[in-house]
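Trainee: See the structures that follow.
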Structure P
Amino acid sequence: MPAAALPHLCLGPEASTRKAVAILDANHEQIALVVDRGGVLLGTITDADVRRAMLAGVAPEDPVAGVMNKSPTVASAALDRRAALAILRRSRHRHLPLVDDAGRLCDIVCTVERIPEPHGSSALIMAGGLGRRLRPLTDDVPKPLLRVGHKPLLERIIEGFVEAGFRRVFLAVNYRAEMVQEYFGDGSSLGVRIDYLHEDRPLGTAGALALLPRSLCDPLVVMNGDLLTKLDFRQLLDFHRQHGAPATMCVREHDVQIPYGVVCIDGHRLEGIDEKPVHRMFVNAGIYVLSPAAVASVSPGEACSMPALFDKLLADGERPGVFPIHEYWIDIGHATDYERANSDCERLFPRAVGE
């Protein structure tokens, strides 16, 4: 990458973590470079750095100085590309900043962007809900077939999995299942094999797991069928495998502002007043990765929710993981959410040539 192309990756140490996330989301290199006013490289920020910071309680407004890797692997700007790539292979890193003798950033060498290769993991999309909260839009059309932009929401979800290298997708269907099956068929038009799990009655967000073939031996990604997201499922699978958890739950930061001054008291005495404080917490994002053992723990015909499954794992002494999402994500549960998703769609999911 020529040095002149680096400004879109750079930010100062006083910049917010939110700004770093915006840089990561906007570039293929998947790195942000923290430099001082003189161009000296102070640190690097990758996707993993951001997710660790989120779990540690770092707020989006906090400066990146507390998030960045302050001792990244770097090399001399005099190094040729072949030698730089050799360093990357040995270190198993994806990025190698090149600096001059004064530590000023001159260039960066990145490994070629990963091409999604087919892998053994499958995805299960929960697409059988009644969509009551979106009526009358769902009176005649199941929610997964509602168009977001110029194509159905469920088609966008499946395309996200295909782009991440998934070659098999299961759809749990119930309400107007025949319409979903008629639209997607066997999935060949999207480059994926689609199998249908028919729920005779609503089984909850985890009950359909018992309908899966027992031959699955790789992690399974489970996703609610009413979500629109730019999440990279490859990163999610990598995270799950690296941590060896029986299950991983994707979470989102959610802020709740108390509309009053919160009074702090000690007995009958006033300690202070916190005016309209904001409480930041993680909420379930409706996307999960499950080990084959976790899938097999759901009994056939048993109604079960995903929270209940995770509670069962905890009760059994297991330690599920959490994966914080910083990418675009919206739960299309109400008409206002549907309107917002359509408004965001053309910007976030531009049409491919020929569509």
Structure Q
Amino acid sequence: MKKRRSWKWTLSDQQITKLTNWFAFLVVLILIGWGIRKLFENINYEYTNDAQVSEYINPVISRVGGFIVEVRYNDNQEVKKGDTLLLVDSREYLYEEKQQQALIDREDANIAVLNSQKDIQSRKNDALEKKISAQTAKVWKQNLEFERYKYLHDQQSSTAQKLEMVQSELEVMKSELSSLEQELLAGKAESEDIEVKKQVVEAEKKRLSALLGRKNLDVSYTVITAPYNGRMGKRSIEAGQMINPGEVLGFIVNDETPTWIIANYKETQIRNIQLNDKVKVVADAFPDKTFTGKVISIAPATGSAFSLLPPDNATGNYVKIVQRIPVRIELDDKTARTYLRSGMNVNVWIPKN
């Protein structure tokens, strides 16, 4: 029976030293290369890794209350502007809309009645004017008759009794004419009163029409749509759930606005940063992909100055800390949102001026 040979590799001290020297030399080369790179970046760029991706994230809010009838989106779903996201039970709002429309129809009927009354009164006034014209002619004729009999009486060619009879008939006719004129004035006043009533009814109709418009809006608000192209966040609402006006039902990321970076640079770096400077961005999630952009704004104050409780350096316990100033960078690549998500960490390089 043959025995297996066992091969043993042994290294001498000289060989171990040689390998160690080579390994140390490679490490030194790597460190030198890394140092040269960092030195080059420090000389030519303002660098920070305190930077995050930002996008407009807006809440989806209900403007009416009620029960959710249907939910038409899922977690992280892409939506287009106008797509229906949620349906709220609209029956109550439809009933109120119909009730408001009925009130407007009632005012239309009142306006029709007033128009009819005004038309009737106008015809009465026209008839009175014709009667007044006829009565005026009669008074004129009777006045001539009175003048003639007066002349005859003065010439003693007619009796006083006849003159008195003609005069009394003239006075009766004048009285009837005055009565007709007063009746015409009353008729015109009635027409004006009807017109005033009509204006009141029309004003009420306008008020009710405005309320109807509000009811129409309430009905339209029961259909909650996407305000713009975007991506929905986590779905936290279900059919049958009761909601209140103003309640947040979800969040949507706006895809119609550019993605931007908020880079928090140290105050000692700001002097080398100007508006419209070109920027290089590398995300931690995609170290092999470089994005480009430009500086579009620099915050007017440090981040701590905008905090809810800004530091008070006059309290006697002052410790100097290098402050950071937010710099907004807009990315040139329109497809950046394909890779980047709001809140991601990125590294930013801005060439020194």
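Taken together, the values in this text are just the output of simple stated rules run on the coordinates, not laboratory data. None of the values given here were measured: they were computed from a predicted structure. Cβ atoms are built from the backbone, for glycine too; each structure is taken alone.
Trainee: Work out which structure the value -7500 belongs to, where helix-only ellipticity at 222 nm (-39500 (n - 2.57) for each DSSP H run of 4 or more, over all residues; to 500) was derived from one of P, Q.
Mentor: Values: P: -7500; Q: -17000.
Computing helix-only ellipticity at 222 nm (-39500 (n - 2.57) for each DSSP H run of 4 or more, over all residues; to 500) on every structure in P, Q gives -7500 only for P.
Trainee: Between P, Q, which one scores greatest on Rg/Rh (Cα atoms, Kirkwood Rh)? Could the numbers behind the result be given before it?
Mentor: Numbers: P: 1.01; Q: 1.52.
Of structures P, Q, the maximum of Rg/Rh (Cα atoms, Kirkwood Rh) occurs in Q.
Trainee: Can you rank P, Q by relative contact order in percent (Cα under 8 Å, 6 or more apart) and just name the one with the largest value?
Mentor: Top value of relative contact order in percent (Cα under 8 Å, 6 or more apart), among P, Q, belongs to structure Q.
Trainee: Starting from the value 2.7: which structure in P, Q was distance in nm of label points 7 Å out along Cα→Cβ at positions 204 and 332 calculated from?
Mentor: The correct label is P.
Trainee: Using distance in nm of label points 7 Å out along Cα→Cβ at positions 28 and 164 as the calculated read-out, with 2.1 as its value, let me know the right label among P, Q.
Mentor: Label of the originating structure: P.
Trainee: Continuing with this model, one more query. Here FRET efficiency 1/(1 + (r/R0)^6) of positions 172 and 220 (r between Cβ atoms, R0 = 35 Å, to 0.05) was calculated and came to 0.00; which of the structures P, Q was it taken from?
Mentor: The read-out was computed on structure Q.
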